[in-house]
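S.K.: Presented below are the structures under discussion, each in the form of structure tokens.
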Structure I
Amino acid sequence: MKTVFRNWVVCLIAVLMAACVTKDDTLVDEATSPLDEYAGAYAVGPLLVTEIAVVDEYLAVVPPFWGSRPHLLSTEKDVFSFVIPNRRPDRTITFTRDASGAVAGLTLANVDRSHDGKLFRRLGEGDLTPAQIFMARHPQEAAELALADESLTTEDLYAFAFKHLTRHPTRMADLVLFLEAVREKYPDDPALEALYGYALVPVDRRDDARKVLGRALELNPEDPIAQEGARRLALTEPAPGVGYRAVLPFKLTSAFAPPTASEIADVHSMWLSRDLSARNVKTVHRFDLALDHTAYDGAIIRHDVSGVAHYGAVLTPKGVVGPLPVVIEARGVNPSFTPLDISEGTSFLHGLGEYQSGFIVMIPAMKGHTLILNGEEYVSEGDPSDAWDGATDTTLALLSAALEVTPQADPKRVAIYGHSRGGAVALLAGARDDRISLVLSVAGPVDHFAAMQPYIGWSWAELIADAMSDGKPATLDEEGGQKYDHFFDRVPSNGETLADVRRRMIASSALYFAKDLPETHAFFGAEDRSVPVANANALRDEFERLGVLGPDMTVTVYEGRGHDTDPYQAQQSTVRALTAWAEREA
């Protein structure tokens, strides 16, 4: 009876998958598209599947284990390159055909080194894999089908499970069920045992995790997953002068305690006391930039804020008299603080499409960041690790400087857009400056206390304590290192206190100032590993508490998507909101 039931479930999933893998019902016209012949699922073996859908005039692809869904346009027959969220002509998908001329498979190039060059064969309507069944949230049935496949090794099962552990935050409970079923057949495989124990942590089964990881170490004392998990589960609060307390004079748990009302009010007062006036404003370089169908008069602006030199780019559509609405584009951040080359434009600029000519775009170089134009570098002074509150200061100062030298700009119509760190800066800037009347935030952190806790089951306090167990500051290549760099590094270097650290974290968390936001549209991915969906939930809850959640204050979560959210749908939504706002405020 159990097998019959599972077979019925598999058949049901097959029907559902066949109905959903070829079209996005919200976006695809019922009329037949010439792209339809490419839509479907493609696989290399039972555990490696990619899916192709038709979305408007694009093909949309979800490569194996990706949380984003890039969109593609044809470059030649059966060859497509990435265009959304980024134009990447080097990233291609080439479709192959059988003797009858039907699309039979595909290969990836420069998409994922693990899968590039492999032939993905097209799956038939009833040809369902364990990977698809797992993604349909039937983990035990997926395991049963995988275990029945004699071509699969324990290494294959481990690789599949490890990818889900590290890339799909919402599937931790499913992964545990999958591994429990696999464990029944392979109870003594040390790598699978270690992974199972590690997966128990994010589902709050730490006591079980200790036992399982202990057994995994008995099976293989050198297993790195078991070692890491057991070590972190054994962490205790060190005495002063030991471990992280050799660097920080306070407990990490104290740093991450929820902010108090008085602390939040102090941050607000601090903002009001800051002088962000832009001084010594100069246009240091003018240039022409042609993007898509729009030509821009570009300018690199230099200005001083509190004696520190900053740069920014201003792009004004050629021939306009104005006044034109302004959009500030705040960019993201990574541990290496990668420079921004604006010679080819940005994803946001390209995403404006036919509306490019309707907006002046301002792009700040945050503290310590670099703008590149035709090989020339413009480096803003300051500490790049002041990446949230300080970056917001830089952004607001550029707005003042750019308005001073851009007569075509309408100072009464200022919007801000940002992705990732830029999304957080957009929220913070909107809450801090009344000149901004529209905020568009994509995957932006809203709270560095609770909502940004890692999805893998460890708290930031645990990760930082583990990284600093040697009594030295955490480095950027360690888990917790970027968080340490942004908020804690000034304690040993500049003598900051616990109050200073908490003030900096609060000033980087727009959630506590949501009541001051103008019209705001925030977008998140449910499978985002960098900015957990808890940020979306916290912001939505706060909007509901304030009684403002509605058409002008929205929070959108894209299921199955990661840090890029849904690059096409989010892009379309931001452009619609932006153009509607510009017309309404004119």
Structure II
Amino acid sequence: MKIVARDIPPRTAWALEQAGIHPLLARLYAARGVGSAAELDDGLARLLPPAGLRGIQTAAALLANAIAHDLRLCIVADYDCDGATACAVAVRGLRLLGARHIDYLVPDRVIDGYGLTAPIAQRVKDRGADVLLTVDNGIGSTEGIAQASALGLRTVITDHHLPSAQVPAADAIVNPNQPGCGFASKHLAGVGVMFYLLLVLRAELRTRGVFDAATQPKLDALLPLVALGTVADVVVLDANNRRLVAQGLKRIRAGAMPAGMAALFNVAGRKAAAATTFDFGFALGPRINAAGRLADMTIGIECLLTDDPSRADALARTLDSINRERRDIEGGMRDQALLLAENLFTDDAEPPPAISVFDAQFHQGVVGIVASRIKDKLHRPTFVFAASNAPGHEGELKGSGRSIAGFHLRDAIDLIAKRHPGVLLQFGGHAMAAGCTLAAGQFEVFEQALAQVAREWLDAATLTRRIDTDGPLAPQYCRADLVDTLHREVWGQGFAPPTFSEEVQVLSQRLVGADKNHLSLKLLHHGQPVDGVWFGHTEQLPSPVLLAFQLGVNEWRGERKVQFLIEGAHLL
């Protein structure tokens, strides 16, 4: 493991400080490429203009016509948190803008697989829809769109995933990553794309005289959902996404959010008045995702759609229960998958450059989480596979992968598909996460092929885990109130939360937790004692030691103390 301090441009940090930014925040922002205070303006007026999204005007006109003619709309969603929030934003937004007949449908992860398929298009038609609208999927659904069109449905795709070589022949496509789209941010989540479409639809309806600037519906009530889906989908938090998230957080902290979100904060034991991006990624997001992994994402979507607090509470409790079950399943799978992965190499050898594991008992809904855990522990691109449970697909394997910086996972499996025709039946995804379906009996071929691509693409430096930090933490900043200030900012993928690194003395250490799998420490930092905890770590540390750590606050009997949340250690 390498612990590396980021470069902090001193002139930029100074300029930010002169603009009124707190000195510590100025340093953190400068290290993350923020060049001026204007980039930190999170006002809605600073959002990138929707006109840059190719196809958005066509899509808005089609939806405006559908509303004018009282047509029936059916939304085809995805079964993750981004898809659920995008569906909720679409339903709520379209209702605000005058649509009266809105239905939605979520594919079943096991039976239907991912995206709009031809059978799903038929189900949409059977429900009596006139217009099919996808959220967070569709850009790879050539057959599904073709079937929908053949059935007489008008089709609108809203998506953010990378397209395949053949783009579906939909009536309108809104996707910043489609060919020919000049939108400056390629990192909108699916929920962000849908929110942008609603902005343009409202403008189209304004042009048609349906309402004016004074009477038009306010869409900012949707921003808490946009913020949740954006963070939970782990898209890059560029300046545009940070504005969307910041606006959502402001409303949540003020108590303005859907009843289901308030209920989810409650069951997760988190305070909405002090909401952070951490809450989205580790409290609300997993509870919604659990429905799509183990049950039916309709539960998650209904939780985000209801305005009845008592129903929201019941649905949130159901989601919490499903998430507990998910954690139990994941724990057993993670241990077995790690054992399989570690059997691929001996104790004194490095892991292979890429890891693929399969067990007939694995649960298909949790393979992505388990792949992420193995990737984090071994720092290798990782795929975890489970047997398909879909009728008629016996013998096939469903896999989910997670990657490390420097290894584009979707491009890797695209290369495998070209080198080994017939092995991959389906695949898609991003640089850091991807999914695929293997033909029966082809696991070993895939395993060897992925390892071969990794050997070609990765070098020793890339395969060494690296923690980028913000360097030492000055003692005057080791305060609970300043930690609160840091937590209120927008951090996430591509805009990493503050992580510091410093040599400290270890005064004492002991294992804690029900399973004794966390290391609790007393540290000496600039002559002052401070508590530390390293979750999931059981090996004792020497003293002194170089630690990489984030900051937390531990509350006990009304006293709030700074706590170091340890991310890694380098032995001196």
Structure III
Amino acid sequence: MFCVWLLALCLPAQAADTLTILFTHDLHSYFTGIHEIDNNRLRRAGGYARLYTAIEQIRQQNPGATLLVDGGDVAMGAFFHTLFTTHFAELQLMNRMGYDAVTIGNHDFDFGVDALQTALQVYFSDASHTCAVVASNLKGLAGTDEYIVLTKAGYRIGIFGLLGTEARSQSLIDKDLPYENYITAAARMVEQLRDTEKVDVVMCLSHSGTKENVKHSEDVQLARHVPGIDVIISGHTHSLLRQPLVEGHTVIGSAEAYGKYLGCIKLAMTNGKPQMASYDVIKIDSAMAENSAIKLAVGDYKKLVEAHYLNAENTGFDEPLAEVMNSIWASSDNIALEHLIADAFMDAAQKAENKRPDIVVAPSGSIRTSLYKGTVTAEELFKILPLGVGEDKKPTFPLIKVYFYGRELRDLCEVDASLSGMAPDARLFFAGLRYTYYSGSLFCNKVKRVEIQDSAGAYIVPDNDKLYSVVVGLYTAKMMGIVKEKTFGILSLSPKNAAGQPITDWNAAIIHDREGREIKEWVALKNYLQLGRKEGCEIPLFDYKVQVGERKIKQTGFSLFEEIKYLNTFALCCYITILLLLITLLLFLYKILRKLIRYIRSKG
């Protein structure tokens, strides 16, 4: 009996029947949740206090056998990220909620690498932290680990984190921060965890994402190229996988964004290998009670936001700003929020400089949520345009003024008409400009007519050789500068200064108000909504009715006359190529026909 007991001590601990993995990703600082429409009713989803209630319920059902992880983009999206470098409130609160590990997403770099380094130093300076930050293909981030190994219910679990290729291209990572290809790094981590650490389960927190097109679905490609991963928590693309993707032995889970869902994967050991026992995504909404301790902590962070940021803006966190008469949807084909934002930017720039800019551009890619009917608070308005930072190191992106020649405006509109179908973030909306396009025209030659508004409000055709002022957000202007590269020279946009020289210093183009402060995107929108304030009316009423079709005039089908009249170089080359191919085909058929005729005659 003694020998049997001694042998049992020497054997490795046996795992419990199941290991429960709870996961989130792309929380984006949404401590209080997000509004959404469900069955034509506005309700609030997510919220860390509700999320924590769900987490604790599952933990109590699986004591000692539950793991809680996050797939990146913990910050950037709500007022709380204004505390990023001073408190890193997101990671502090997640640590309090018992997260075991998180990884870094592209938006966590929105304030720059130095800001993220500072935020991490603030977090890791608290010796009581227990949540690890894993970043396997990003080198040099203070306090982060390439991987960690945890033991839960007898399982040895190796966890590593990745930033995918697309996410890397969308981040503000400078060249001084080394980056390793995510698949190469994953293979290296799997070898380390399997061969050296001898783990039972290999888990990857991947900020890479899944897409319907498997070729562009980075986490599917990761699973195919590195089959030694058991579980991939897939962030970045905000995908909601109600059923997991399974590639070989690898389970891929994704739970949308903003804490609207809590993902849950249960693993069981079969023949010494972990197998998926169940998978679920749990809806987090107002039907779930809020945890009082986390709710109180969120309230404390609200006070910090007001003290550190909002007091200088003369705005309160939950202050009602306007009563919006109808919901205005982002990227709508009817009444689009982006057109409203363009009009708000136009108003802000005109008031700052006592002169109306010629054109304003607002892209879908910078809009994070819609504007819902009812009372709009400062918190909800900020969530629409929350991203970025200016030269003043304060959120959000500032407005800047650049210049384009009249001949470039057609290419600007062509980005919207031709490219936005493949890249929705490139969908553009305008103030001071309208264009006409044919849906059946050749790619990158759809736009046939561009018109801008003169000082009297009438639409006129721009002069090709004249510079026109264009107001945009700072990030949008930078993206315009890479259109030529991304379209292989088919379309070309070169943001310039008033003298017609390419811009080399973006900060010099920032628009300031009369007090010398940068005009921020969200503040411009806030001020525009409040234009309807009247005496005796505590909250201004706002009603917006500009139809998309008023500024984007769609002609269905194809017009040969219009195609020839507005033929650009790319289209000309395409049509010449098509013509040459047709001539070649006709010559080939002609030769075949001649041979056939000769053959028939010879037999006759």
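S.K.: Here Rg and Dmax of the Cα atoms in Å has been calculated and equals 25.5, 80, so which of I, II, III was it run on?
M.R.: On the way: I: 25.5, 80; II: 24.2, 74; III: 28.1, 105.
The value was obtained from structure I.
S.K.: Can you spot which of I, II, III the value 72, 65, 32 was calculated from, given it is Cα extents along the principal axes in Å, for residues 93-308 alone?
M.R.: Of the structures listed, the value fits I.
S.K.: Assuming 12, 40, 38, 9, 1 is P(r) over Cα pairs in 10 Å bins from 0, in percent, for residues 413-516 alone as calculated from a single structure, say which of I, II, III it is.
M.R.: Corresponding structure: III.
S.K.: With Cα Rg over 2.2 N^0.38 Å, for residues 445-484 alone coming out at 1.14, pick the structure among I, II, III it was computed from. Walk me through the numbers on the way to the answer.
M.R.: Numbers: I: 1.14; II: 2.23; III: 1.44.
Attributed to the structure labelled I.
S.K.: Kindly point out which one of I, II, III the value 0.20 was derived from, the read-out being FRET efficiency 1/(1 + (r/R0)^6) of positions 117 and 429 (r between Cβ atoms, R0 = 35 Å, to 0.05).
M.R.: I
Values quoted throughout were computed directly from the atomic coordinates according to the rules given, and no laboratory measurement underlies them. Predicted model, so just to flag it, every value in this text is computed and none were measured. Cβ atoms are built from the backbone, for glycine too; each structure is taken alone.
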